[in-house]
Structure 1
Amino acid sequence: MSEAETVAADSGGERFDGPTIELRRVRKEYESGAGTVVALDDVDFGVQPGEFVAVVGPSGSGKSTLLNVLGLLDTPTSGLRLLRGRDVTSLDDEARTRARKDAIGFVFQDFFLIPSLTATENVELPTLFGDDPTATDRARDLLRRVGLGDRLDHTPNQLSGGQKQRVAIARALVNEPAVVLADEPTGNLDSDTGAQVLEEFRRICETGVSVVAVTHDPLVTEYADRTVELVDGRLGGVDDRHRSRPRPRPREADE
């Protein structure tokens, strides 16, 4: 079995009761013309199944780097990265791509929908590299779940900003991930529409999927179970105001 196949089997195999994704003493450095930039400095972070965590902090504090490292888009300089208990710190490109496809969904501020495709086709996009005869039905079911059952065949220019973001959320869920990573998910939305999108995230968490949202929007923290602050690459300022919310059980791999 290749490394990619091993990771896929482990990330989607037996139920794991620890953090969905976890960083242990992670450091991330970049080289620039001015020298070494430390984007993440000794970061310990984890998110439990069904937990919604908001990450706040000033621009340039390392939030995007944190999301890239969590999403297997970037590799830590040092430290450990665990996905459902498996060390995925130093995977090769093939294994990292497979693990990302099988366990992680992404939602972006700018939606990144393909203008010429319908809502259903946009949701199906992450499944195109595999042979999945159920992809279209699953995409349509997800769109109905996020309230877009009457917009299945609409293209992005026929949708509002909130509807586009809900298409993006459905797309993030189409491969049945363990965690959804969101980069400024309400950044291009008015407050009422943003609240509707955040309600979708809460419903996602109720199914056992974890959500991590990087944000400047105080509204996001009102919906999150926990808020952490990232400043100069270091985590602090943990807010556990909503910890009383019951945690759903972890999602079974074959559910």
Structure 2
Amino acid sequence: RPVLLVEADVSGSSSVLAGYLGGTRAHERGLVDLALAHRSGALFGGLRDSCTALPGADKWLLPGLVSPAQAPSLRPVWDPLAAVLTGLEREGMDVIVDAGRLGAEGGPVPLLRHADVTLLLTRTTLPAIAATRARARLLADDLAQQGTGADGFGLLLVGEGQPYTAREITTAVGVPVVAAVGWDPVHAEAYSVGAAVRRLEGSTLTRSIAAAASAIGQLAADRRSRLAPGALVGQEGPVRA
């Protein structure tokens, strides 16, 4: 399936352009251009024109903001953008949104509310778990009250068992672990800084990413089936579809 990665972190900059692509492409277009496109009534076309192709077939990037000062201009864009991205998914495209840190002023909360799956990324150290616990309940409540439900919300661990396990973290945070990726700093530089690393395909990182993608995809498919119009016909009580 085609894939679109949306850098919706309002803190500014594009980690993909500067990191994975090694600064080989100028940050000339991206998320901020959608504000003007929305005001002109051409959000879908603006999204198409603001994306840049990534290496590989049918892989696209919507680069993030150049500066955090641009974030306020996106407030009226998030909700209609969520609708556009949902439409892309229905047409057969996977959409991945990097929402940045939770709690950022003017952040893309509407995108999370419309997502099939929302994942909170965390290391497995005690400070990371404590910070995750503080944010997880707020996000779960928001998704339950204003989104499509909290049953698609979970954790994505980096370095499970270093030192805490998925079971221990689920108990501490009160949110299920959906998937985990391995702690592999050497091979991770292929993505973070565009480094040429050896044996990437067979690395712990690559294998764990593949397993995580499978688990996340299954959860997304299950939720879409449950929330599809008509899927809940015949059940008692109020339903949301």
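Bear in mind that the values in this text are calculations on the coordinates, not laboratory data. Nothing here was measured: the structure is a model prediction, and the numbers come from that model. Cβ atoms are built from the backbone, for glycine too; each structure is taken alone.
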Test item: distance in nm of label points 7 Å out along Cα→Cβ at positions 53 and 197 calculated as 2.1, pick one of 1, 2
1
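Check the numbers for Cα Rg over 2.2 N^0.38 Å across 1, 2 and tell me which is largest.
On the way: 1: 0.98; 2: 1.04.
Max of Cα Rg over 2.2 N^0.38 Å: 2.
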helix-only ellipticity at 222 nm (-39500 (n - 2.57) for each DSSP H run of 4 or more, over all residues; to 500) computed as -9000: which structure among 1, 2?
1
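I have 19 for relative contact order in percent (Cα under 8 Å, 6 or more apart), calculated from one of the structures 1, 2. Which structure is it?
Numbers: 1: 29; 2: 19.
Answer by label: 2.
Compare distance in nm of label points 7 Å out along Cα→Cβ at positions 45 and 133 across structures 1, 2 and report the one with the greatest value.
2
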